[in-house]
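Read-outs: derived from the displayed coordinates by stated rules, not from any lab. Since the model is a prediction, treat every value here as computed from it, not as a measurement. Cβ atoms are built from the backbone, for glycine too; each structure is taken alone.
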Structure 1
Amino acid sequence: MGQREAAGRTLPFVLGVYAASRLLYFAAGAIMARTLPISSFQRRTSDVPYGRLNTWSHWDGEHYIHLAASGYLNPPYDESPAFFPLYPLLVRALDSLFGGPVSLPALGVWGVIVSLAALPFALYFVYRLAEDAGGPRTARASVLVLAFFPTAFFLNAVYTESLFLALSAGALWAVRVRKNLLLACVLAGLACATRNVGIFLLVPLALEWLRRRREYGLRGAACLALAPSGLLLYAAYLWWRFGNPLLFYTGQRRWGREPTGPLHALVTAFEQAGRGLAQLSGMRPGAGSGSLMDHLAATNETYNLLFLLLALTLLVAGARSLPPGMSAYAFLLVAVPALFGTPQDPLMGMPRFVLVAFPIFITLGALVGKRKVALRLWLAVNIAFSLFLCALFVSWRFVA
């Protein structure tokens, strides 16, 4: 099948899923932001009253907007180099090209636009990779379970998820579907400038080079040097600007992140999950909606553990069906947040980090896509859970 024929069959489905999923989260987010009680933690952005697009720039979104406004370690925000530069650079560039004077509300809007613009590419690349691995039915199911995953509302937020997913899935699409190692390594380099875990793309790209080394030859090996370029250039900038090329790593200490042993992380995660469930079961009847929301938010370690167990199950299930490089890449994406949390919250952010491990969604699509009933049931449960987590996010309660 030619590239044009494949695109003609794929694009309508991908764009339909994209439009339906984003309309759901934008509509639900706007309604919930106006009706739900706001957490006492809330720090309103300058775009008030509550409930406009600043709804999608909470938590890390604030940091990216501040980076776009004033850069690293500059007053008044003193933003950490732990946040990689490509996403805020794109936000600032669009604001400079099409906006007026730099302002936090305007940057928040451009951040949403960058995420929305990247997402169709991400879904398209995942579709083609899933189609290559398991056929059209698996491809359609993979895109659906990704677009309506419980944390999929982050894909339209001022976060790097959409951009990183587009670049990382695009890199593997380029090498596996287009057979273009140079394009794959360029996209991987951009992914490395978006998030530090982009460096793990070297694993599947190197394995593809080994598999077809006679075709790619030494020129292909030279292309692989481009894959970590985004990370290396950023480290060089930090060395030149601040005298420490590893500030992107040491900057994580601001949030208490540090390496944790696998046994400690797992035991602590189970203990915290149990405490969260006990706290929820102790909820007093007749408590107000704000108190209920706070109790639900306090159980985040419980669903952090559920997301980790789901990811591990899908990694095992996909080990035989997925190409080795894709399986290894997904494993690394899941392992890092599981082994690099805080002592009190070892799986902090796991539900969001799992979102960009797209090979597990291909496995999931292959499993639930075999039967329409299974797919519909999975989507119904996921959409309900995603609206719950979205409600926490837009009301300034931490999700991931």
Structure 2
Amino acid sequence: MAATSDRRVLICGASIAGPALAYWLNRYGYETVIVERADALRTGGQNVDVRGAGREVVRRMDLESDVRAATTGEVGTRFVDGDGRTVAEFPAGRGDSDGATAELEILRGDLAELLVERTTGRTEYRFGDRVTGLEQDADGVTVRFERAPEETFALVVAADGIGSRTRGLVFGEEPRIRSLGLETTYGTIPRTAEDDEWWRWYSAPGGRSITLRPDPHGTIRATLSVVTDRARPRSERGDVDAQRRRLRDVFADAGWEAERVLDAFDRADELYTDAIGQVRAPRWSSGRVALVGDAAYCASPVSGMGTSLALVGAYVLAGELAAHVDHRDAFGGYERLMRPYVAQAQNLPPGTPRLANPTSRVGVGAFRTALRVASTPLAKRLTGGLFTPPADAIDLPDYAHLG
């Protein structure tokens, strides 16, 4: 194996966790390379929350004002019936952590762009490539790429999502992906005069739901979700035309805005379908390779914690590497600090997400009744944490003296 700098790190994935990790590693004097299999930065995606400890990390990056300027403008969550009438509404939170809609609500792609901008010039980005093999020894990791020549790095970090290919090269099937029994298709559709700044959520019998959310680009981010006991293979979900046909079969009679969303999805340039789940990995490192973000501990979109976990995990992993001479001690410290935080984020309320996606008409009626009660002033005072994820469940170390 060729000699390599002990401060040269390869990061796989250019979404949130990867560029955030690069930012902090650069600050501590590391040389970073990010490889991303997409041909360009993927700027699409749905709304994500920046909460609690995640928001504190953004502050320490001096990025909060930029995130605030790019927020979606969403004012809260409104549950509606088939005629679009409001069943219950929950305004956006006013603090770092509270509310179904966070005070800082931003599109995943917009946040990724901000992070890449902050690292451009210090981090080398390689788009349109991926890792195909890893070989470790005491001095480094030899990495084989699909397109680029073989290269050696001191460390490799997988930040390439719940279905991480890099993770599979090192850990095999060891990290368990726990299905939550929900499949969601995401897409961007045209905005109309009837659309407003609320996140509108409609539930239909059959375990189906439709959501429409505002964005700052003059369009609407839509989702179609359905409860399922069968997680279809990723290759099958990647057939966009087949997915469009299936969505029509499932949602044609759902009511409310179903026909509008289906028509728009037929014309959408980019659709993304995912089986909602969590990654339960017994370990987050092996030798000189570590996991961060969804690749290590995806809590699922329904947790409201994915972005905060990615930001905090990147901050802690980089800080621990800077604080320790031996990467094994750093990886140990990273797990010790992050495990309790991750455990709370992954501890979803009982019945999630099926309770919010009832299968029968009676179930839909009961769900709406529960929402009406929960939205009353008294209930809000008694159950203030109902829509509040555990975003503050970690004492962030201060690594400022290291950079």
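29.8 is what came out when mean count of other Cβ atoms within 10 Å over residues 17-24 was calculated for one structure; which of 1, 2 is it? List each step's numbers first, then the result.
On the way: 1: 16.6; 2: 29.8.
Value 29.8 for mean count of other Cβ atoms within 10 Å over residues 17-24 corresponds to 2 out of 1, 2.
For which of 1, 2 does distance in nm of label points 7 Å out along Cα→Cβ at positions 305 and 377, calculated from the coordinates, equal 2.5?
This figure was derived from 1.
Can you spot which of 1, 2 the value -22000 was calculated from, given it is helix-only ellipticity at 222 nm (-39500 (n - 2.57) for each DSSP H run of 4 or more, over all residues; to 500)?
On the way: 1: -22000; 2: -10000.
Of the options listed, only 1 reproduces it.
A value of 2, 8, 11, 14, 16, 16, 12, 9, 6, 3, 1, 0 was derived for P(r) over Cα pairs in 5 Å bins from 0, in percent, for residues 89-192 alone; which structure in 1, 2 was it taken from?
Working: 1: 2, 13, 19, 20, 17, 13, 8, 4, 2, 0; 2: 2, 8, 11, 14, 16, 16, 12, 9, 6, 3, 1, 0.
Attributed to the structure labelled 2.
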